Structure P
């Protein structure tokens, strides 16, 4: 199973989790079966490319996205691509992965959308 984290750079397990999953420069992807770690650039439209982060991560075979928080529209898009989202991640990729493995992160549903994103989604139909 491949797990993705929105990250601020290329330091692998030691990289910081980015606050805004759509606007981070990189995604760190870990394959739990093979232990392979890859860092891929965020080529979504948020960064001047095409498509949305859920599409990019689905193409990479990601099944779980671990982040701090996100809006309802993003949660819905991840669900459409068959990617589960867990929220509450902080610190480094290693910290977030450990918290996930211990069952400390929350599986996100539409009702968990953070207020800032929920407000923006309602008023700026992006």
Structure Q
């Protein structure tokens, strides 16, 4: 299955492209870079998060809501990253000892379908 992703590297530039082999229990995946066409091997170590998106461009004027209730997406979660950014949404099965976890946006109109957060890039994870 092809997934459009935006890869946020800790302290580095974004990568945008298509992946067919992302699995949360694997250390690497391949990205067909949207800008260069090059196929890159991406290691999860050193990443902040992998955003599975509907569209690469999104809508810069849209303000995502975090106050919406959604059912079937797990427990409400707030993630504080080491770089100061925060993310709110819903999560099924967070565990500190895992490499990462999925967060589903609270806003169904979000450009993100889901976000794979790298646990090592977080400063605090809470369930408000």
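Looking across P, Q, the calculation of Rg and Dmax of the Cα atoms in Å that yields 13.3, 43 traces back to P. I have 2.8 for mean projected area of the Cα convex hull in nm², for residues 11-50 alone, calculated from one of the structures P, Q. Which structure is it? This figure was derived from Q. Looking at mean count of other Cβ atoms within 10 Å over residues 19-26 over structures P, Q, structure P comes out largest. The value -7500 for helix-only ellipticity at 222 nm (-39500 (n - 2.57) for each DSSP H run of 4 or more, over all residues; to 500) was derived from one model only; which of P, Q is it? Label of the source structure: P.
Just so you know, all these numbers are worked out from the coordinates, no wet-lab data involved. Note that the structure is a prediction, hence the values are computed from the model and not measured. Cβ atoms are built from the backbone, for glycine too; each structure is taken alone.
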